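Student: Structures given as structure tokens follow.
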Structure 1
Amino acid sequence: MMRYVIGDIHGCYKTLKLLIEEKIKPSRTDKLFFLGDYIDRGPDSKAVLDFLMEMLKEGYQLTLLKGNHEDMMMEAAGSEKAFELWMTNKGDTTLRDFGITDHAQLGPKALERIPDIYTGFIREMPLLINSEPEAALVHAGLNFNANDPFRQDDLMAWTREEQYDKQLMQGRKIIHGHTPVSVEDMIERINNPQAGVINLDGGCVYNKRTHLGNLVALKLENFELLVQPNSE
């Protein structure tokens, strides 16, 4: 059994498919942990969700964290303000992938046109995976100012602070996504034994930006990095 942690996807379906099928090549005994942000910005968010849901149906072991973009999508159904925030962060691209193009007129009611199987799938996603001996996995980070930093809280999907507490982590790393960084930055963190936090968001959707445009997976057994450049 091998275990892999995969960074932010943002609708990059073809890139995800290549990473899984050509680089990771998982068996059904392997475990794949995803750090969130499956939707928005990229070319086909629905196809990403379909691909992951199909893998689960086929018996692959996937654990999928909720990212801030999934959080925005869920909140968007509840208020105009939350819906506008999601639209500002390219939620319209996800609605487009579901064939919803009149979202400006519909507002929050646009979410009613997304089948329940998708919204239910996203709603059940956890905010933290704290089961692995090497690391705690979270979309954005942990808040060590809280009484219990490991209690599930929406801040885990949103924070931009890289906090780390050696005593509480007891040598374990924090692995997260959320903020795009270069592969060089990832490698530097991985090779630095003093670095307690590793960011795996390769900015896959930002393929026109220097040093970004990568979807990455980290093999937990040896901290080997697998990199799939944007192939959309």
Structure 2
Amino acid sequence: MKSIKNVSEKNISLTDQVHKELRHSIITGEMPGGTRLVESTLASEMEVSRTPVREALHKLELEGLLYSIPRAGYIVEEMSEHDIRDLFKTRKAVEQIAAKWAVEYITPEELQTLNKNLDMSEEIFRTGQIGKMAEFDTKFHKVIYKAARSKSLYQICKTLGDHTLKYRIALIDLPEMARRTIDDHKRIYQALFEKDSEELDKAVQHHMEQAKVNIIDLMERLRHESFMP
């Protein structure tokens, strides 16, 4: 865990800095499900007092990333197959709404940003730098969220996306999954470019369904490997 002294940012409270650092560690999988977080230990590692850590942990619990155990601290939430299915069912619905609204409001500049994202993704895939794919995957979707022109919807989409990030990172590190992600993004971009709402809805639905199935398959594979000698 980084010392907050080394990642201090202007105009951001200490609690927000601690929250940001811990949240990043959780959603990227650096802190896997089941990890126990103790207030005093984190405060010592991050070189801050216990108050901002306590407040940050409480915020993370409200976000559903942690759950508390009396007198024992917090545990990083582990997602079950049911949780994954529920999350993606919800995410699919809101992503379809965001895409529907984006068709109406997306600008030529935003379309150009999506196109550049696809070009960079192809280059990263071609040169074998697949570890960078998760970043471009996230950026691609954020452009669409913003294009919907709804602050509330943007925040909902971003939160749901963050909850699946650590699983998407694991998936996108696999070449075949990275290829599917790029192809899905191309289909979504083309539908937006042509303002084809029906095709866009199908493309988003397919992308979310495929991600759900892939994540569940990955979880099953990891469970199986954990029992291998």
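Student: When volume of the Cα convex hull per residue in Å³, for residues 36-147 alone is calculated, the result is 174; to which of the structures 1, 2 does this value belong?
Tutor: 2
Student: Of the structures labelled 1, 2, which one yields 4.2 when mean projected area of the Cα convex hull in nm², for residues 44-99 alone is computed from its coordinates?
Tutor: 1
Student: If distance in nm of label points 7 Å out along Cα→Cβ at positions 84 and 212 comes out at 1.2 when worked out from the coordinates, which of 1, 2 was used? Could you put the intermediate results ahead of the total?
Tutor: Numbers: 1: 2.5; 2: 1.2.
This value belongs to structure 2.
Student: For which of the structures 1, 2 does the calculation of percent of Cα pairs over 30 Å apart return 32?
Tutor: Clearly, the read-out refers to 2.
Student: Right, next: Determine which structure produced the value 0.45 for FRET efficiency 1/(1 + (r/R0)^6) of positions 76 and 188 (r between Cβ atoms, R0 = 30 Å, to 0.05), calculated from the coordinates; the candidates are 1, 2.
Tutor: Details: 1: 0.25; 2: 0.45.
Computed on structure 2.
Student: If helix-only ellipticity at 222 nm (-39500 (n - 2.57) for each DSSP H run of 4 or more, over all residues; to 500) is computed to be -8000, which of 1, 2 is the source?
Tutor: The value was obtained from structure 1.
Computed from the coordinates by the stated procedures, all read-outs in this text should not be read as laboratory data. Here the structure is a predicted model, which means the values were calculated and not measured. Cβ atoms are built from the backbone, for glycine too; each structure is taken alone.
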